[in-house]
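Some structures to go through are shown next.
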Structure 1
Amino acid sequence: MILDLPYILETRRNHALEHATIHLLSHYFPGQRMAGHSNPTGFFLLGDLQTQDIWTAVTEAHTRLNTGESGLAIHPGCGTNLATTALLSATFAWAPLRGTKSTLWRLLLIPLALIFALLGYQLSRPLGPWLQKYITTEADLGSLQIVDIIPVRKGVHRVITK
């Protein structure tokens, strides 16, 4: 399966570890803004955090994912949710307007387009987390190991895995 190709699987596992780490850091530091970006060799963590606090959270996240807490791999602020919402809402809103050349008809169809956009939004709510669970993350970390955490600059850390 394509999701199990090495670079894709490694990215999905790092994405799960990133989410689990952010869940834990959010618990340790309520209200702290943070974000992440995963790739096959680890992930970047953005936020005003200390390296030791990140080590603690990444290590705990790794342990908890490996002991079966797969729910930590799903995060409500994930770009997958945002992209799913934007794509479905925009596509559904566009559907009643496509092919309409008359400006008057387009104006008359705007309320219908808004209703369709809301339908797309509602459908995206369960779809985003489903996509995270089955496509964009892999909570089974396999043999993934944490190699190092490097402060890149103020507010940016690089978590390296192998």
Structure 2
Amino acid sequence: MGEMARKISKVDHDELLKILNIAYAEEWLAYYQYWLGAQVALGPHRSNIVDEFMEHAAQELKHAQMLSDRIIELGGVPILSPSKWESVALCHYEEPANPQITELLKQNLISERCAIARYEKICEMTFGKDYETHRISAKILHEELEHEQEISDFQDDIASELEIWCQNDK
């Protein structure tokens, strides 16, 4: 444990460690959702979207590492059992029961928006009170916003192509 990390942080440590562990659990679930979605995906733009899902999965795993490091620096312990991730997480991740790209994009968009809300809350909680946790959460927030935009762009592209296809079919 870094003694100075706890000392210079001016937030309620129990509350901060709790929310960081929630985010940590959610990152592992997000990683798995993207990774598994990439394995089973079917439909338009599959290869491009699978590549994007794998990139997002790698970033979610990196986020989990960043959070784990910070939790330990603050004297906490990251959730040790994967079986507890789902019960701790407030963002819920859906299994890809319908592997169609359009459904996977919808599921991931919901998850990203929940993650954005989580990191916005952590940023607000730590602003001016815990510079390192704020820096980490702001970086993750930025990447989650990028994920949301990329998913929305894929949805828009598919919708536009469908519209054009329907107009040409008339």
Structure 3
Amino acid sequence: MTNPVLRYGGQAVLYLLFAAFIGYFSTAPAYQHLAPDEGLLRLSFRHPGEFVTDCRARTPEELAKLPPQLRAQMECPRERSAVHVRVELDGRMLYDETFPPAGLRRDGAASGYHRLPIPAGEHLLRVQFNDNVRVKGFNHQGERRMTVAPGQVVLIDFIPDQGGVVIR
């Protein structure tokens, strides 16, 4: 048997060391989210692209070959277009990416998230989206002149009900 004073004293020392370790690393080293002269550009959206092809009417011969419970007049594919996003700041390309639709049949919404530090100051931000593979170029666009303060977060979203590209 060991001396209870040594045993409890040793535990107290170990607990104090552990508490000091936790206390130090809870405040240091200091984490700096952005540089003092930077803002943050955050792209975050979830949007289902347009359908890849249109619905088509089935012929009477095709309908006859199908089981009775599957005899729908129209055949509508479920696959959706990928969403292509391009972000320019003061005429310079910052980000250009294509986000595929979710799901095994590629019939879900495309989701995108990206963070970019940008310098503080006055900028012209231009954002372009294409959610339809049948359209060449971009079919949704937003542009905004803004002054970015140090530490400010500028959000880019795509909300069809609010006109498409939203910059706030």
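Values in this text are rule-based calculations from the coordinates and carry no lab data. Just so you know, these numbers come straight off a predicted model, no measurement behind them. Cβ atoms are built from the backbone, for glycine too; each structure is taken alone.
Among the shown structures 1, 2, 3, from which was the value 16, 45, 32, 7, 0 of P(r) over Cα pairs in 10 Å bins from 0, in percent, for residues 50-121 alone calculated? The correct label is 2. Out of 1, 2, 3, choose the structure whose coordinates give helix-only ellipticity at 222 nm (-39500 (n - 2.57) for each DSSP H run of 4 or more, over all residues; to 500) equal to -18000 when calculated. Of the options listed, only 1 reproduces it.
Determine which structure produced the value 0.05 for FRET efficiency 1/(1 + (r/R0)^6) of positions 10 and 90 (r between Cβ atoms, R0 = 35 Å, to 0.05), calculated from the coordinates; the candidates are 1, 2, 3. The correct label is 3. When mean projected area of the Cα convex hull in nm² is calculated for each of structures 1, 2, 3, structure 3 comes out greatest.
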